[in-house]
1. Determine which structure produced the value -3000 for helix-only ellipticity at 222 nm (-39500 (n - 2.57) for each DSSP H run of 4 or more, over all residues; to 500), calculated from the coordinates; the candidates are P, Q.
2. Can you spot which of P, Q the value 31, 21, 16 was calculated from, given it is semi-axes √(5λ) of the Cα gyration tensor in Å?
Structure P
Amino acid sequence: MFGSQVGGYRILSPLGEGSAGSVYKAKKNGKIVALKLPKILGPTDLRRLKREVYALSSVNNPNVAKIIEADVEGPSPFIAMEFIEGENLSGDVRANGVYEGKYLALLADKLSFALHSIHEAHIIHRDIKPENVIIAERGPVLVDFGIAMNPEETHLTRTGLIMGTPGYIAPEILEGGKEGAQSDWWSLCAVLAFAALGRSAFGAGGVAGILDKEERGEFDFSPLSSPLASAFAKALDPNPSLRLPIKDLIDVIWQNI
């Protein structure tokens with residue numbers, strides 16, 4: 001692929017690859033972009049691509065990656081997004097350590113602001129995880145809407161294909177419940193717990209074990225302070241009706257600086 005062109009963009013180097021497609025660093029008219037080349041194997045993949053374009057075009061927030069250009073109807077579909085210099089949250093924590101005090105609070109504030117904007121555009125992200133948060137010069141940026149959906153659309157769960165990442169998929173989705181804004185908020189709380197702990201709140205292990213811990217509400221928040229650990233446990237409660245709202249979790253984070 002390197003040196004070839006798609007939509008007038010010259011591919012420079014790989015940035016990542018997943019089940020939904022590949023992302024490359026590319027250039028057009030002197031501008032560097034992140035160019036996503038999706039895998040289109042049928043109508044479902046095309047609908048997913050159109051959802052992603054819709055999601056990205058509907059949000060205007062400094063903490064959400066911006067779409068520059070897209071072609072979802074041509075022979076070589078692509079999405080060109082702003083190229084964000086920075087490491088993802090997972091790599092940042094590995095390199096620089098966990099987020100504490102005001103740094104955790106500011107991370108929570110900015111990602112909460114980003115997700116609120118996404119939901120205002122009537123979009124559910126569905127894959128909020130540390131790898132989809134880029135720590136850029138302007139702050140954390142939420143990226144990758146590859147499996148984003150409108151709340152009215154259907155989804156696949158444990159009865160078929162799980163769309164999401166173990167440890168960051170809300171428990172109600174695993175039970176076949178209706179996903180919505182509350183499932184995204186649960187995922188964001190799990191990401192903030194990762195930032196504070198340097199690991200998943202559900203520990204390591206196989207996919208089935210992690211998913212079972214989510215459903216049972218089995219967390220490991222050591223060595224967080226008692227008030228912070230308690231707040232995270234309430235925010236990640238498997239029962240949506242019992243969860244601590246994100247605003248209250250952030251208040252506790254600020255109070256524990």
Structure Q
Amino acid sequence: MFTFDYYNLKMEFLSPGQRHAFCLVSISPIRKEAKDSSEMVSQLLFGEPVNVIQIIGSWVEIETKLDHYKGFVDFKHLLAITENELNTWSSNFEYQKIAINTIETPWGNQLISCGSFIGKDSVFTIGNYSFEINSPLNEVSKYKIEDQFLNTPYLWGGKSIFGIDCSGFTQVLFRLKGINLPRDAYQQFELGQNIAFTDHQMNDLVFFKNQHDKIIHVGLVVGQSKILHASGIVRMDTFDEKGIFNADLNKYTHFFTMLKRLV
């Protein structure tokens with residue numbers, strides 16, 4: 001049975017050839033500062049590759065490989081790999097497309113969420129570690145990918161089926177469509193082509209602002225004047241040129257600023 005020697009794992013990160021890693025747990029919080037009480041600004045999902053910036057006590061300052069997001073992760077949530085292993089993994093993974101799956105790891109069975117980084121075959125390796133997906137990779141859900149997230153609770157910094165925020169939701173969805181978006185809504189706003197409200201269509205992104213004209217919210221067009229977005233929960237609402245109308249609350253909750261088309 002695989003056991004962790006946390007001292008030696010930590011020492012690996014101090015080696016010049018081991019300045020890279022991947023997330024070994026289902027979900028790892030990325031924190032603003034190197035302490036448990038610090039704000040969670042994002043998350044790593046299983047298999048996600050990162051660059052190691054520095055070690056501070058039991059914390060690793062990381063930069064995510066795909067969206068270059070920086071923050072602090074508990075070193076026990078990472079396994080060190082070499083640059084060659086990182087490059088091999090970065091060119092060979094795909095994203096889990098069903099809501100929840102289980103994976104057999106050297107340390108036992110664990111759940112992984114939609115959007116996790118897995119191999120293209122049921123059995124795959126990351127560095128020197130071997131994994132096996134327990135459910136068929138080509139299993140088809142009766143729900144569309146975006147609908148699998150319905151009723152997922154809102155979680156600031158979240159990116160998984162167990163809790164997600166608005167821009168984490170759109171980032172995961174577009175990764176599954178083959179497009180790598182940056183992490184935050186204001187960064188996603190900088191991409192794509194501006195679309196007139198009357199021309200909106202499926203898979204357009206809709207952005208919303210506050211009274212200071214700051215981009216604070218994003219959602220996905222899923223039909224004529226229909227939006228899927230994370231607000232309290234992942235929910236479907238109607239929107240117009242004023243904003244999102246929440247029928248449960250009988251009021252507008254977000255104020256429209258722009259539609260963007262990326263595909």
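Derivation of every value follows stated rules applied to the coordinates shown; laboratory data play no part. Owing to the predicted nature of the structure, the values given are computational and were not obtained by experimental measurement.
1. Only one of P, Q returns -3000 for helix-only ellipticity at 222 nm (-39500 (n - 2.57) for each DSSP H run of 4 or more, over all residues; to 500), namely Q.
2. Details: P: 31, 21, 16; Q: 35, 20, 16.
Of the structures listed, the value fits P.
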